[in-house]
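Down below are the structures I want you to see.
We did not get these values from a lab; they are worked out from the coordinates using the rules stated. Since the structure is predicted, the reported quantities are computational estimates derived from the model, not experimental observations. Cβ atoms are built from the backbone, for glycine too; each structure is taken alone.
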Structure P
Amino acid sequence: MPDRADDLRESSPGPDITRHNELAVRLAAQQIVATHLRVHSDSSEAFWPDISLDLSGASLYEFDLSACNLGSAVFTDASFIGRTSFEGAQLSGRLFLKNVNFAGEVTFESVNVAAAASFTGANFALPATIRSANFEGSCSFDGANFARNAEFAETAFNGPTLFHDANFAWDASFTTCTFGDSTQFNGSVFNRDADFSGARFIGDVSFDGCIFKAKLSLTSSIFAENIYESASPENEEVIPERLVEAGQSLMRTYSNTGLQPDLDQAILVLLQAVDTTVPESPEHASALADLGTALHARYEYSGNSNDLELAIEALQLGIGLAASDSPERANRLSNLGIALRARFELLADFNDLSRAIEVLKQAAELTPSDSPERANRLSNLGIALRALFENSGNAQDLRRAVDHLRESISLTDPDSYALPQRLSNLALILMRLYESSGDEVVLDEAVELLRQSVALTSRGMTSNPAFVSNLAIALHARYTSHGNLADLDEAIVAMRSVVSGLDPGDRLRSAYLSNLAGLLQDRANVLGDQLAMDEIAEAITLYRVAISSADPNDRSIASYRESLASLLERQRNLGIGIDQ
C-alpha cells in the first residue's frame, strides 16, 4: 500500500510588527489628509482649500477621499489596497490615475472633475462604480482593464473620451450616459453584456475594431442631434461605400441569426456611413435608407418608439435623395410604408395610415410583375387596406385588400415560408368581409385557406398556433351560421391542439384557453345538461385558468367571469359538487 504522508502543518510566522506599525501610520496620515479636504459645517479651520495631491507610486490602504474638495490629484503608478472611495469628491483641477492598480472595490460615484481625467492603463480587480460622475475635460480609459463589473450609468463625459483597447471582462453598463464630445471605443473588448441603453452621443463616436462577445444593447440610445448630416471623413482610409456595404452585410447576418448584437453592430456601422458619405450622393441616400430599415427592425425587437421615429425620418430622407427612376426606390417606399403602418398601430394617427397606403401603393406599382418582391409588397398593401377598413367601415377597402392578397398568393412560391402567413391573412380579411356582407361563400373560402395554412405548417414550415386558432374561429363562425355539428367538433379538436402545446408564458394563453372553453360551452348547449357534464366541468376549469393567468388589466376578464358564473350555475342545477 502507498506510504501515508505525515499530517504535518507548516508553522505560521509571527506577526510582522514593523509592517503593522507602518500600516497604522499610513492609515492615520490618510485620515488626516481626508479630514482637512472636507468642508465641515462645525469648523471652517479644519478645511484646507486649494490643496492638490501627488501620491504617485504610493501604496494606499482603504483610501477614502469621499466628499473631499481639492485641486488636482495625481496617483500615477499607485496601488490601492482594500476598498477605495472617491464618492462625491470635487476636483477643480485634473485627476490622474495612470497605471494604477485597484486591488479592491472602488467607487467614483458622483465625483466631479473640472479638468482632464486619466485612467490610462488602470487595472480594476474588483467591481468599479463610476456612476453619476461628471468629467468636464477630456477623459481617458485607454488600455484599462476591468476584471469585474464596470458601472458608468448616468455619467457625463463632456470632453473627448477615449476607451482605446480597454478590456471589460464582465458586464459593462453605460446606461443613460452622456458623451458630449468625440468618443472612441476603438479596439475595446466586451467579453460580457455591454449596455448603452439611453446613452446620448452628442459628438462623433467610433467603435472601430471593437469586439462584442455577448449582448450589446443600444435601446433608446441617441447618436447626436445632427446624426443625418454628413461629415467629411477624418480618416482618409475610411471608404464610405465600404461602410454602406458592411452595414448591409451585417443586416443580412441579423436576418439569418436574429441576434440583437448583430443588429446593433449594423446600426453602428450605418450611422458611421451616414456621417461619412457625401451629402445628396447615392451612397448617402443608400446609407440613410439602410439605417432606417435597421432602426425599424430594432423597434420590432425592442418596442422602443424612439427607434421607430428615427427609422421613419431616415427612410424619408433616403427616399427624398433618391432619383425617381432609381431601382431602389420601390424598396425604400415599401420599407417606409411598413414603418408608417407600425406607427399608426402605436399612436392611432390616421394620417400615418393614409400615408402608409399611399407609399405602399407606389411601391407595388413600381415593382415589375416578375419581381420576387411584388408578392410581398402586394401583401403589405392588402394588410394596410384592411386596417383602413377597420377605421372607415367602407367594404370597398376590404375588397381591394382581398384582391391584393389574392394576387400576392398567386405570385408566392409554393415552398415559400411566407405562404402560410399570407393564406391566413387573406382568410382573416375574408372573415371580416363575411361579417360585413353575410356572404357564406366567402366564409367557406376562409375555412379552406386556413386549412391549407395549417397543413403547410404541419409539413415542416414554421409552426404558428395562431393559424390553428384562426381555423377554429372560422369553423365556429360557420357552425353558428349553418349549425353543422361537424364544424364545431373540428374547431374543438383544433383548439385543443393549440392549448396542449402552449407555453405557460404565452401572451395569448388566456385568450386561447377561453376560446376552447367557449367552444365546449357551445357543445354542452347542443348535448343538453345531462350529457354534457364533462364539457361543463372542463370549460369551468379552462375559464378559471384563463382568469388566473390573464393580465389584471385585460378587459376580457369580465366576460370570462360572466361565462364561468353561468357554467357554475348550470353545474349547481345538475346537483354536481363544486370545487371552489
Structure Q
Amino acid sequence: TVMITDVNDEKPQFRNSHYECEVSENVPNNTPLLFSPNFTPEVYDRDQGNNGTFILSIEGANNIFEVMPRKIINEATFTIRVRNSSHLDFEQLTIINFTLVAKEVVADDPHMAKVPVTVFIRDQNDNYPEFTQELYEISIPENSEAGTTVAWVQALDDDSENYGTRGIRYTNLAGSIQHMLHLHPVSGVITIKEAGGPNWDREQVSRHYLTAEARDDLGKGNRNSVQLIINLEDENDNPPLFSRGYYEARISENEDDFEHPLRIEARDSDLNGTKNSEIEYVLFGDFKHNFSINTVTGLIKPKRAFDFEELTGSADEHVRPLHLTIRAKDCGTPSLASDVPLIIYVHDINDHKPYFEYSFYNTTIPETASGGTHVLQVHAIDWDGSTPNNKVIYRIQGGAFDKFIIDSESGVISVAPGASLDPDLNHPRRMLYSLLVAALDSAPGDAQLYSTVTVNITISDVNNKPPTLSIPSTLKLREDIQVGSIVTKLEGQDLDTSASLRYTLDPLRCEAKTEYGVSLSAAEYNCLSIFKVGQFDGSLVIAKPLDREVAEQFYLGVLVEDIASETD
C-alpha cells in the first residue's frame, strides 16, 4: 500500500476575482449583504487536512462588516454581514471598498488569497425635507393683485433620487388665507390666487400666519413644515376721516375767540407713524383768511374780531353763518384727502347806539294847536345788524310838561290830547318847550343803548284874544279947561303879541246930563263933539269948551278894538 502524503501546493481561491454587493443604510447589525448577480460567494482550497484549512477575514472595512464562517476546511459558501450599522449612512458614504482575505492555517509558509469587495450602500428614505429657512417672513404691499409672487419656499433633502431633493413636492399650505394663495408643488413659489377683500387690507388684517408643507418621494414620503408670515405693507389707500360729519362754532362780534375752543380731528387708518397716516389740515372758503388753522393739531382760531354789520344777511337774523370747508389730507403719495363743512355763527352784539339824523330839531307851532296836532317827526338810525338791536323806539325824556307826546315807533311828536299851548293859560307862561327826546334800541336789559336830542318847540302867538281897557270911572274937570287939553289917556291891554289897538268913542253910549240930572238928547247937546280920542294912543282930549250950566256930567262909552285880530 502506497500512502500519498498531501503537499501544501494549493492556495485558497475565490470563485470570482472580485465581488460586488449591496446593503441598505440603517439596517440592523448582522444583516447579510446581498451579492449582485453573477457573483458566487464561495471559497475553496484543494489541499487536504490542515493544508486545506484557511481563515477568512476582512481588511480595510473598519470593522463595519464581518465574514462568516471564519474558518473553512477545503471549501464553503461565505456570507458577509453588517457588524456596525452606524457607519452605513448613504448621505455620508455610498460605496465601501475592502478586501476579503483567505489565509491557510498552517504555520509554515501559508498560502493566502485576496479578493476586492465593493459594497454599494443602498439609500433609504431616512431624511426629512429641510427648509432653507427656519421661518419665512416676507412683506408685500396690501391690495396686491392676483398673480403677485408672495414667497418662495425651498426645502432640501439629503436622501438621493426621489427620496431626496429631487423628489420633494410642496403639498400643502395651511392658514387663514390658504384658499387665496397658490403653492406651486414643484417650485415652492407662492402666488396670490384671489386678490381683494379685507384679507388683503392692512387696516383690517396686517399679518397672516401660514404653514407650508414639503414631502419627499414625490409627495408621498417624509414630510416637514415651516411657518410663513406674510406682512402686509401699508399703501396709502385710506383718506383721512373726520370724527364728525360737520363742525360748527360760535363767536360774538368784537370778540377775538370762539365761545368754546374749536379743534378739528381726523384719523387715517393707514400705518401709524408713516407719511400715509400723517395728516395736515387746510381751510377753504371766502372767509379762510379770517381764521388760522394749526396744520398739525387742527386748532382753529380767529385772526381778528368780526364786525357783524360788515357781514351780509337779513336784519331779522341775529346770527350770521360763515361757511367754510376743512380739508384733511395725508402726506402719502399720492396724497388722499377728505373734506367736511365748517359753519361759524357770528352773533350780533348791541354795539351801536341809535343816532339821530340831526343834532338838533326846531319847529314852531301856533298856540291854538289842538290835541293830536302833528308837530314834527324825529328819526334815528341804529347800525346794528339785527333785531332787536337795531329796532329803534322813541321816548320823551323831559321838557314836555304833558303838552306833547311821541309815537314810540314812528318818532312823530304831536300835541297831547286835551293840552292847551296858550301861554296865557299856563303857569308859568311858556312860549318855548325844549323836549329831550331819546331814541332807544330794543336790546334787552342792560344791553340797551340810547341817544338823545333836543327838540325846541316854539309856541307862536295867535291874535285871538280881545283887548281890555282900564280907565278911571270918574274924572273931574274944571269948566274953564282949555280946548286941546288931554283929560286922560286910555290904556288898553291885549295879551296877543301882534295886537294893534284902536280907540273910539261909542256914540250909542254917550250921554250928557244937566246939573239937575236931566239927560240931554243928542239934538239938544252933542256930547261927542265935546271930546275926541286919539285912535292909537288913547288920549282923551277936550274938543270944545265946557259949559257947566248946560251940561254938568258926561257919560262916555269908550271902545278899544284889536284891528290885527285873526278871529272875529
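Looking at relative contact order in percent (Cα under 8 Å, 6 or more apart), point out which structure of P, Q has the largest value. Present the calculation step by step, with values, prior to reporting the outcome.
On the way: P: 4; Q: 7.
Greatest value across P, Q: structure Q.
Starting from the value 0: which structure in P, Q was helix-only ellipticity at 222 nm (-39500 (n - 2.57) for each DSSP H run of 4 or more, over all residues; to 500) calculated from?
Details: P: -17000; Q: 0.
Going through each structure in turn, the value belongs to Q.
With semi-axes √(5λ) of the Cα gyration tensor in Å, for residues 359-454 alone derived from the coordinates and found to be 29, 12, 11, which of P, Q does the value describe?
On the way: P: 21, 18, 9; Q: 29, 12, 11.
Computed on structure Q.
Comparing P, Q, where is mean count of other Cβ atoms within 10 Å over residues 335-342 highest? Working shown, then result.
Working: P: 24.2; Q: 16.8.
Answer by largest value of mean count of other Cβ atoms within 10 Å over residues 335-342: P.
Of structures P, Q, which gives 33.1, 100 when Rg and Dmax of the Cα atoms in Å is computed from the coordinates? Intermediate values should be presented prior to the final figure.
Working: P: 33.1, 100; Q: 72.3, 260.
It traces back to P.
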